[in-house]
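What follows is a set of structures for review.
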Structure I
Amino acid sequence: MAAARGLDALYQEIVLDHAKRRVGFTSLADHPEQPAASERSATSHQRNPVCGDEITLRAVVADGPEGPVLRDVAWEGAGCSISQSSASMLSELVRGVPLEQTDRLVAGFREAMRSRGALALDEEEYGDAAALSGVSKFTARVKCAMLAWVALEDAVRRA
């Protein structure tokens with residue numbers, strides 16, 4: 001039981017670190033909307049009306065030799081530590097990843113968040129985002145964790 005508490009504390013520390021560090025966080029006004037000629041971008045704004053979390057995320061997609069790649073993710077927003085750290089973890093995880101893999105990561109994250117604690121995210125595949133697995137036990141917080149992932153999915157679809 002002590003090991004489980006230690007792991008929970010470690011995960012909480014990772015979440016708080018990302019909430020402070022916020023990888024990919026920038027003023028989108030300073031982040032070019034028009035990418036290079038071989039790239040396309042789109043922005044998505046998502047809001048959680050229950051708690052007031054907001055994320056605006058811009059995805060830049062480039063054509064790579066093996067197919068489209070998510071070249072860059074930038075976001076701005078405000079909200080609880082879960083929504084902010086989730087956006088940070090997402091940005092760190094998907095930058096430079098083929099869109100096919102990005103789609104799979106979003107689908108897997110959504111499945112874990114809907115599992116009510118039955119599914120844990122694989123640390124090797126999801127990196128720090130695996131620390132959010134426990135959020136799925138708290139249905140009121142799932143939307144907080146999903147906000148950036150939904151914004152990414154929407155932006156990529158429109159890019």
Structure II
Amino acid sequence: MKKMDPTGTEEARAQHAALCYRTSARDGLWVLLITSRETRRWVVPKGWPMAGKTGAETAEREAWEEAGVKGRIKDEPLGFFSYDKVLADGSAQPCVVSLYPLEVARLSDEFPERDDRRRRWFRPRKAATRVAEPELRALLEGFASANLSDPGKGKA
């Protein structure tokens with residue numbers, strides 16, 4: 001049975017996501033998007049909370065499984081976005097996603113979901129035009145001008 005809030009609206013479930021990025025003096029800032037399995041939309045790696053793991057640890061695990069990314073993740077989320085996840089029965093589950101910046105150190109060709117997804121690097125503003133979720137779009141647009149110089153502060 002689905003959980004409803006007092007207004008009769010279905011309660012949103014939490015998810016955790018990684019905003020995988022790389023930066024260099026020569027090439028600037030890039031973010032990695034992947035395709036979803038069913039609709040092939042451009043998305044960020046994300047998933048349901050995992051027992052015994054923090055939100056950042058969950059996002060880091062999803063980045064590996066869905067995109068083959070290894071790197072350094074920040075403990076504090078960059079922000080949050082919402083979307084409706086379409087379930088196997090065709091119903092929609094509202095979700096609120098915590099988005100954690102993850103600086104990519106290595107991108108592997110061998111990872112669990114390599115046959116199910118495509119991945120591609122985009123400039124943050126271009127990535128924003130490729131995602132469907134308005135709040136994620138705003139986070140990507142803001143990420144382009146964010147201060148990435150102090151990864152230990154939890155700011156991105």
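Who wins on distance in nm of label points 7 Å out along Cα→Cβ at positions 16 and 72 among I, II, i.e. which is largest? Can you show the working numbers first?
Details: I: 3.3; II: 1.9.
When distance in nm of label points 7 Å out along Cα→Cβ at positions 16 and 72 is calculated for I, II, structure I comes out on top.
With FRET efficiency 1/(1 + (r/R0)^6) of positions 40 and 128 (r between Cβ atoms, R0 = 25 Å, to 0.05) as the yardstick, tell me which of I, II scores highest.
Working: I: 0.35; II: 0.85.
When FRET efficiency 1/(1 + (r/R0)^6) of positions 40 and 128 (r between Cβ atoms, R0 = 25 Å, to 0.05) is calculated for I, II, structure II comes out on top.
To which of I, II does the computed value -15000 (helix-only ellipticity at 222 nm (-39500 (n - 2.57) for each DSSP H run of 4 or more, over all residues; to 500)) belong? Intermediate values should be presented prior to the final figure.
Working: I: -15000; II: -5500.
Value -15000 for helix-only ellipticity at 222 nm (-39500 (n - 2.57) for each DSSP H run of 4 or more, over all residues; to 500) corresponds to I out of I, II.
If we compute volume of the Cα convex hull per residue in Å³, for residues 96-143 alone for structures I, II, which one ends up with the highest value? Mind showing how you got there, number by number?
Numbers: I: 71; II: 117.
Structure II gives the largest value of volume of the Cα convex hull per residue in Å³, for residues 96-143 alone among I, II.
One of I, II was used to calculate distance in nm of label points 7 Å out along Cα→Cβ at positions 56 and 88, giving 3.4; which?
Working: I: 2.1; II: 3.4.
Going through each structure in turn, the value belongs to II.
Computed from the coordinates by the stated procedures, all read-outs in this text should not be read as laboratory data. None of the values given here were measured: they were computed from a predicted structure. Cβ atoms are built from the backbone, for glycine too; each structure is taken alone.
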